[in-house]
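Bear in mind that the values in this text are calculations on the coordinates, not laboratory data. Just so it is clear, the structure is predicted and the values come from calculations on it, not from any experiment. Cβ atoms are built from the backbone, for glycine too; each structure is taken alone.
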Structure I
Amino acid sequence: MSPLRQQLIDEMAVRRFSPKTHASYLRWVKDLSTTYDLSPDLLTDQQISAYLRTLTTERSLSSSTCAQALNAILFFYRAVLNREFEERLVPPIKRASKIPELLNREEVRSIISHCRSLKYQTALEMCYGCGLRVSEVVGLYVKDIDGTAKRLHIHCGKGKKDRFVPLGDSQLNHLRNYWRHYHPTVVLFPSLEPEKPLGISSLQKCFKAAKVEANVRKLGGIHALRHAYATHQLESGMPLNVLQRYLGHSNIKTTLRYTHWIGHHNESSDGSKFDLVAQLWEESE
């Protein structure tokens with residue numbers, strides 16, 4: 001194995017990338033190298049840009065596949081070679097614009113309730129209650145929970161940014177109840193092997209099955225819980241800049257997308273309004 005390939009593997013391991021992402025990134029970097037029959041560290045910016053353009057112009061790959069290739073190659077050059085590109089050399093990739101259907105609180109509660117395993121139920125509740133990506137949920141460690149400060153430490157989220165997300169009293173109580181049943185010591189949501197986390201696909205399948213049992217027919221996968229978190233927090237009056245920080249967005253414009261689901265945004269400083277998990281189960285009583 002070449003040193004560069006090993007470095008790429010190491011960088012992905014540090015960031016807890018999924019096995020699927022590992023395989024995909026390695027495949028795209030190898031394809032780039034094979035195209036020019038050169039080690040990727042010897043390629044010029046122009047060669048890399050030309051390669052990326054051929055994916056759409058000659059190979060006619062879908063926008064999502066091209067985006068995957070772009071992410072893999074940019075990650076390799078930035079994380080392994082510490083090398084940046086001029087923005088004009090990165091070809092734009094148009095993605096199909098799909099607006100997912102927003103889950104209301106009753107639907108979120110019903111989906112989580114229909115999850116038959118306490119472990120998976122708690123994991124799904126973390127997606128909604130903290131607005132986490134599924135990769136961030138399965139990547140959590142027990143030590144990431146600070147019960148005293150009532151916050152959760154998210155390591156190297158999207159964009160390689162660490163952040164802290166608040167934990168409401170209800171969320172903490174549910175996590176403690178989960179711990180009493182499973183006693184995780186390292187990984188918060190372990191697989192059958194205690195040192196290894198649940199797979200992303202396992203949690204996605206759980207969400208899909210619970211959604212069917214709850215008879216929720218709206219479009220969207222597990223990421224809909226994060227969308228619901230963002231929108232419900234805006235409805236509760238959370239300031240946009242605060243929501244941006246909790247979601248881990250680099251650009252406020254990304255956070256602004258959620259405002260299309262609400263009629264008007266009135267900011268509030270009442271922190272109790274932002275404990276979505278408490279509201280979720282209070283409404284069911």
Structure II
Amino acid sequence: MNFYFEAAKTLDRLDTKEGSIKGVLSTLPEKDRKRTAALVIETLKYKPVLLDVIVASKLLKEERKITSQSLALVLVHDILLSRNGIQAGDGPIKQAILRHKTRLRSEFQRIKIKKGARTDEQLAHVEDARAAKIPRYVRVNTLKCTSKDAIKAFHEQGYRLGDPLGDNPKCFSQDEHIANLFLFPPQTQFQDNPLYTSGKIILQDKASCFPAVVLAPPASDSIVAIDATAAPGNKTSHLSALMGNQGKLYAFERDRKRFTTLKTMLGRAGCRNVEALNADFLTTEPDDSRFSKVDHM
């Protein structure tokens with residue numbers, strides 16, 4: 001059941017605007033990150049319908065053991081939309097949901113008929129149809145790999161240069177504005193790709209590449225730079241790459257979990273010129289001798 005508590009906690013953090021979906025998911029424990037992320041994303045897709053089902057079934061009013069709306073959402077999602085149902089050992093919370101199984105399914109079908117949906121997928125809530133047309137961005141980490149070598153590796157994996165938003169799911173292209181940034185079809189998965197697991201490529205949206213490009217710290221041993229809000233590490237690793245692992249880059253992150261994620265990311269990316277600091281940049285003493293020579297921030 002801990003898996004569901006973690007997913008519910010993640011939904012709560014998103015509700016309180018603690019960060020973007022990508023940022024919040026990056027702080028999850030690595031052990032169950034993929035599984036938890038999948039449940040959170042799928043629950044968000046069906047959230048309006050699931051909320052209607054929960055209200056209509058009076059689940060939260062009748063079952064006091066289900067202490068939060070977010071916990072109800074992830075559990076109801078799995079009982080209605082997961083092929084394997086609730087993946088947890090028998091216990092009071094699971095039993096509380098199962099007591100309402102028939103009513104929950106009945107309300108779900110009623111909503112489905114009302115909306116004229118023939119399949120469950122047609123009930124999915126799409127915030128913006130344009131999102132399906134946003135490519136998957138991949139930045140080549142030049143600390144470990146050149147773009148030329150990355151293109152060769154992509155070709156060996158069956159990809160070909162072309163339109164990533166076309167009909168061919170194995171086409172990719174190079175971004176026209178950001179060096180070493182490539183575009184792939186939106187549904188492309190890289191989590192198990194050896195280029196990703198080895199740190200040779202980094203999954204990074206185009207927008208988050210601009211800060212490092214605009215700051216443009218040169219590759220020089222004399223450069224001292226600061227990343228004031230570093231986690232999860234994409235921007236920091238980009239700065240480190242532009243600096244060619246030279247000079248000094250201080251990376252601040254005040255949240256303990258996000259700081260751990262940051263260190264993991266920097267280690268995988270091979271960022272040797274970065275000193276990660278678990279501290280709030282806004283409380284830093286301006287006259288600290290470590291930062292007296294900072295020239296890029």
Structure III
Amino acid sequence: MMNSILGDFLDKFALVYLDDILIFSRTKEDHLKHVRMVLDRLRAHKLYANLKKCEFNKTELEFVGFQVSAQGILPSKSKVKAIQEWPIPTNVQEVRQFIGLASHYRRFIRGFSTIAAPLTDLTKGSGSKTRLIEWTPECQSAFEEIQSRMIQAPTLVPPNAARPFVIETDASDFGVGAVLLQEGDDGELHPLAFESKKLSSAERNYPAQERELLGILHALRSWRCFIEGRSYKVYTDHHPLKYFRSQRKPTPRLTRWIAEMELYDPDIQYKPGKDNHVPDILSRRDGAHCLTNESDMEPEYLYATRA
């Protein structure tokens with residue numbers, strides 16, 4: 001209902017999630033105007049906000065589990081605390097509950113799939129969801145690592161269409177990963193999002209160059225909405241990929257990939273692994289411990305591109 005009532009305001013200066021309304025503006029003057037427009041619209045439909053639950057003129061706030069500010073977004077403090085104080089699971093259901101909450105913030109955790117693998121393995125198999133589990137040292141290590149990474153989660157900045165994007169990719173024998181970055185006012189590169197993909201059994205047999213190229217292609221597909229029609233560079237630690245357009249006698253698979261990549265027109269540059277922002281985004285451990293891929297992109301309602 002709220003989406004219908006505020007339909008012409010959505011994504012312009014208002015966001016709705018169930019019965020929560022977020023109003024955002026560039027200036028205080030605009031904000032007063034936008035707040036009044038929303039309240040007038042609610043009143044016209046005989047709907048009223050609970051003053052005790054309202055917050056006005058905030059520069060930072062918590063919304064749908066995220067801490068949102070002009071600098072970017074972080075996991076909300078309450079969710080970080082919940083994960084930090086989570087008791088050690090004793091059965092499958094409790095493991096799933098912990099993984100479910102942590103997975104919601106996997107976009108902030110480099111290599112989440114492989115870190116969480118020992119815990120995910122506990123949920124496999126048949127039987128009651130309340131069946132007891134064997135909590136191994138590997139499980140404890142994974143549990144503590146997720147808690148630690150949540151505390152140290154980086155601020156993911158909002159995209160700025162006026163600045164070029166940077167994509168850095170990496171590939172291992174079992175997965176590919178990437179980070180989308182932009183330079184801030186401080187001259188440093190800051191992450192916008194992380195993305196990863198577990199390789200299938202067939203993909204794991206690809207030559208190293210093809211896995212690296214697949215990693216780039218996966219990143220381009222995932223972030224097409226950001227890079228299409230805009231300036232960007234792709235950095236890889238696999239030097240031959242700089243010359244992917246001039247391949248001699250490419251395989252049919254490479255021919256298809258190269259044709260698709262031409263649609264994105266990437267400027268691929270070589271960067272040594274030690275200088276890459278994602279050197280450890282992919283674990284080198286056995287791929288059987290990887291989770292299936294899930295998107296690490298930010299929710300659309302928190303991540304509009306700034307003009």
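The table below lists the values:
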quantity: Which entry (I, II, III) yields the derived value 54, 37, 22 for Cα extents along the principal axes in Å, for residues 68-179 alone; calculated: III
quantity: Structures I, II, III, by mean count of other Cβ atoms within 10 Å over residues 4-11: label with the highest value; calculated: II
quantity: Value 1.00, calculated as FRET efficiency 1/(1 + (r/R0)^6) of positions 84 and 140 (r between Cβ atoms, R0 = 35 Å, to 0.05), assigned to which of I, II, III; calculated: III
quantity: Identity of the structure behind -12000 (criterion: helix-only ellipticity at 222 nm (-39500 (n - 2.57) for each DSSP H run of 4 or more, over all residues; to 500), calculated), options I, II, III; calculated: II
quantity: Winner on FRET efficiency 1/(1 + (r/R0)^6) of positions 20 and 228 (r between Cβ atoms, R0 = 30 Å, to 0.05) once structures I, II, III are ranked, highest first; calculated: II
